[in-house]
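What follows are several structures.
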Structure 1
Amino acid sequence: MRQHTKQLGFTIVELLIVIVVIGILATISIVAYSGISKRANVAAAVSDLHNAATLVETKYVETGQYAVTMPPEIKTSANIVLQLANTGNNNSMCINAYSTKDPSIRMSWDTNRGGLQTMLCDGVTIGSPSGGAVPAAPRNQNLVADFSRWTLSGGATYDSTTKELTLGANGYARSPISRVDSPYYISIGADLYAVNSSPYSGFTPQAGYHTGINYFASDGVTPVMNSANYTSNGCARPFPTGTWKVGDQQCGYFGGPNVIYSSFTFTGSSGTYASSDLKLSKPLMIVTD
């Protein structure tokens, strides 16, 4: 009589299930580690900013002047770089913190704004950094925060509760300068809302907005030409009325090796293109190579 031997082991289906489960567990572990690593880097940046600000403030009390470069006594955590920024005010100071491992960590300590900030200082960086070289401006990541730090004129208003910018007819809003570090391309935009059509017949019956951009050298002041040989550019685009257009990035411009800093603007309806009731929130500046 033929004897049947029982085969031990996994079937192909069982092996596939095991592989899938291992993959899921590995993904969960990586995500968990990434979260822990990010929190650790943020905590290190916050601690280093606090310690550096305390030392700089102490020296200010002793000398009556704020430092123009990071004091040599300042020690930073691994992967954290600190650098002072020019606030344009001799009675205040601001320190930027960067992570060389996580480009999304861009924080500051600003005495004008009550201490720790989740964005970089408004001014141009000055002096030598502590902790190594300052990493280049991150690519494919928004470089600006909300409209709270923008310079407004002509009747433009900002609501700190809704975080919305309203331009009206003659309103004009200019962003602080942002370090972009010679990108190939700069895209700018925002979340947009309007009920009224654009005054420009080419956009009607859609709404419209009008924006511009300027390019600067490493001092943040001297105008420079981008790769298309312009020191500034303008752009106007339509969008649907009656609903928020989220993350609009229709306007883009060439950067180039000369472009180290940049700022951008939004103009009200007297500039021909923007809807008279235009509202904006969550401005965007994204650079790519």
Structure 2
Amino acid sequence: MNRSWSAHLIESFALEPWTVHAVQDARFRADGGVAFSMVPRSLWEREVQAVDGNSIPLRVGVLLLERPGVRLVIDTGFGAEAVPRNISGFFGGLSATQGLDRALETLAWDPDSVTHLLLTHLHVDHAGGSFTPEGAPRFPRASVTVATRELEYALDPHPLRGPVYDGRAARLLAASERLQPIGHLPEMILPDVEVRLLGGHSPGQLAVIIHGASRSLLVPGDVLPTRAHRRPRWVLSYDQDPSQVYDVRRSLVRRARALGWLVHFGHDPLVPFGRILPGGDVETVPIIGQGLAAGG
């Protein structure tokens, strides 16, 4: 790799009738041992180039999707709040933050025009931008979908897991009149948007499948965060249930490969979308880049 992160703030492609925009909300570095658990560096470095010592580049990804009558946001990144000091070690060298706000401006999306917000899980890098610093909904008119068990856990997490949860967002979500928690899955939140419960990375980790006219896009959250993690055994050290991640990832990869699904890699620093080929390699999806990520 000649560069560590994509230079683009927004990377888009058509999934008729949808237009899909991948947004780089922020950049950070994580220890390779955290990102790949028991996988030796000699193996993972064939896929990802370390940048400082043992650390690897990662992005915080947000998706904006639109078709006639619908604007859907999947995850909200960090938001404008500072990352709490007790978890700053998870997000080393955090930079190019608040990319979601800049992307909304670039695309001329009024927050009031967003009809649906879906949170794959409630870790701070996925739900932190759901509310303004003053506590107002970032997307006031959007219905909000999150797994019931994820919200329940985020409101009272285990002390070992609590720091990575956005407790403020969880409390505000629980009190929101726009909240539509889902417990019985799979569920179609729109005629062409399917939501499935995965678990593993967190108790209520969701996957989203966007069904286009001729192909589909899988949004697997942090069960499949980068291209390198298409290997079932390459789990994250902070997966809550690594065995479950292995099982659901193995199943997802097989299904995505068999059905030709496109996959969103939400933390991949360079490639937000790809298709997993029969041999296991990833074919990238041609995109249109817009705007420069801060420092890009």
Q. A value of -0.74, -0.79, -1.10 was computed for log10 I(q)/I(0) by the Debye sum over Cα atoms at q = 0.17, 0.18, 0.24 Å⁻¹, for residues 130-193 alone; which of 1, 2 is the source structure?
A. 1
Q | Top of 1, 2 by relative contact order in percent (Cα under 8 Å, 6 or more apart), largest first | A | 2
Q. Thinking of 1, 2, which structure, once Cα Rg over 2.2 N^0.38 Å is computed, gives back 1.32?
A. 1
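Assign the value -7000, calculated as helix-only ellipticity at 222 nm (-39500 (n - 2.57) for each DSSP H run of 4 or more, over all residues; to 500), to the correct structure from 1, 2.
It traces back to 1.
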Q) Upon calculation of Rg/Rh (Cα atoms, Kirkwood Rh), for residues 66-217 alone from the atomic coordinates, which of the structures 1, 2 produces 1.03? A) 1
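Just so you know, all these numbers are worked out from the coordinates, no wet-lab data involved. Predicted model, so just to flag it, every value in this text is computed and none were measured.
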